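Computed from the coordinates by the stated procedures, all read-outs in this text should not be read as laboratory data. Bear in mind that the values here come from a model prediction, so they are computed numbers and not experimental data. Cβ atoms are built from the backbone, for glycine too; each structure is taken alone.
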Structure P
Amino acid sequence: MKIIKPIAMTDALLTASNVAENDHGAWAAGTTYAAQDRVIDTVTHRIYESVQDGNLGNDPSIDDGTWWLEISATNRWKAFDGVLADQTENAGTITYSITTNQLVTGIAFFNLNAAQVRVRVFDTDAAKVYDTTLDLVDDIDIVDWFSFFTTDLDEFKTLAMFADFTALPGYRIDITIGDGTGTAAVGEISLGKIVTLGETHEGTSIGLKSFSTKEQDSFGNWSIVSRAKSDPVSFTFSMKANDAARVKRVLDSLRDTAAVYFAHEDLVADYAAISFGLFQDYDIPLRKGGVSTVALEIEGLT
């Protein structure tokens, strides 16, 4: 049972990307905006929509909702906004260069749509110390020679994790999503230090929580409105009872912060035992000189 304690992405850390931040024109104090006009703010990296005509001189980044409605992060920054359903998209590939200001030992990707993802790490002398590419083509339907030649490999795994590197403060992490064809997309990228809580047990379960509405009228006709979903995970793990103070300290530091919770890096690709979300209440039974078994419920973000 492990956690990635995510670092907050800032302009100082995100030093380069091939995703243009040009979703709309940048807000200008001297421009009068009509209702439904949209602008971006390249400081907050958010998209705003005017809610009424004659909108002049009202800074959307500090508006109370009288003049502007906040829509979302800009396309470049959607990968770091904590909203998994809202993807960063770009033709061919998505690239980011991130210069770390603290130790990073893990990166997790959610809601991917790409054939591959590559991570490279460079030290402070620009020497490459890590370079790994994960193939995301989903070949689960290939079970024999017939399916090998007849299966269309156009489905991709939506999760990826890198947990076998060390990036010290000042190192540069280069991320490339996609193989140069089609449109690459990613819902969330979370990176930071991996912290181990304990050993995951059998009985850990994954699930899905859908926020879509499904209603049936008196004639039996269904009305379905598709909405976002989340991926809750119920973890069961064991830990030394005398490690309770450390585990409590780690969890308490994340009580209001979304983080990556996963059983083990080897269980992510095949078992999807991972969630980006918030933990619910927890109890750690104390046993003198023994082993405590802990149940931890993670509510996945949408």
Structure Q
Amino acid sequence: MAGLTLASPSAERRPAWSPWRETWRRYRRHKLAVVSAFLLLVLIAAVVFGPFVWRVSINEIDFNARLEGPSLAHPFGTDDLGQDILARMIYGGRISLAVGLAAMAVAVLVGTLIGALAGMSRGALGHALMWLTDLFLSLPQLPLLLLLIYLFRDGLKSVFGPEGGIFILIVLVIGGLRWMPVARLVRAQFLSLREKEFVEAARALGASPLRQVVRHILPNAVGPVIIAGTIDVAAAIIAESTLSFLGLGFPPDTPTWGRLLFDAKDYLDIAAHWAMFPGGAIFIAVVAINFIGDGLRDALDARRVI
């Protein structure tokens, strides 16, 4: 009949457009980001499920197997006490990755709050918050990190225990020194978005400032926050490894990846495997997280053509 058109079968089978599907399609175009996500998932699965597969105690000492290289009995070799490096890496990986994720959460939370307040404020508050951000950015982070850990670790250890106290302290200090880039990104996004038509329409309809932020501005500013968060995870892993390598991190009997490197430094000429495997794990985790951040940047930025 005239005036009637039939939809093609291919058009009927085409899935409906959604921002999440489009983001995933753009992310898949970044091959290094996809490979990095796979490697990071493998690392996470190894440290989470590894103890159920590799049932070797991290404190099991075998002096007859001191400083042995990789073998079937010890795939990653042993240390100077004959302890299995694979078992200790699995245990330590949980701590290193947990520190990275928890410190990232602190940095993103604090940075988003300060950046949102500075971006929505049109007066002295916004300038004061940005002055505070610039002040923190000017501080030498590594010396300050070492000083804070040295001053407060004993007090928190007595309250939360050796591992719990130092974990809380490291997370708070690293997160407290990494929020500034997030705050600057969020402020820039808020300054741009608060003048957009959809925000002005919400304001004209009587939406409160909190509703404008939660319902309209923050969801559109989440992309840069996610990207900055991935960078913070990598930076926190490196910071924790640095602290452990310098002997200011977790207790000596807690085998984080950085602590394993610290213990292996005197045996590099006769047992290079002891440092190679934890060093390789730190390298893979940090590089993978950085490439994931690059992929998310390309996927979440609609202006990029990929």
Using distance in nm of label points 7 Å out along Cα→Cβ at positions 166 and 278 for the comparison, can you identify which of P, Q gives the largest number?
P
Matching 0.20 (FRET efficiency 1/(1 + (r/R0)^6) of positions 22 and 206 (r between Cβ atoms, R0 = 30 Å, to 0.05), computed) against labels P, Q points to structure P
Please compute relative contact order in percent (Cα under 8 Å, 6 or more apart) for structures P, Q and give me the label with the greatest value.
Q
-0.44, -0.81, -1.16 is what came out when log10 I(q)/I(0) by the Debye sum over Cα atoms at q = 0.08, 0.11, 0.14 Å⁻¹ was calculated for one structure; which of P, Q is it?
P
Comparison of P, Q by mean count of other Cβ atoms within 10 Å over residues 126-133 - largest value held by
Q
Figure out for me which of the structures P, Q the number -1500 belongs to, where helix-only ellipticity at 222 nm (-39500 (n - 2.57) for each DSSP H run of 4 or more, over all residues; to 500) was derived from the coordinates.
P
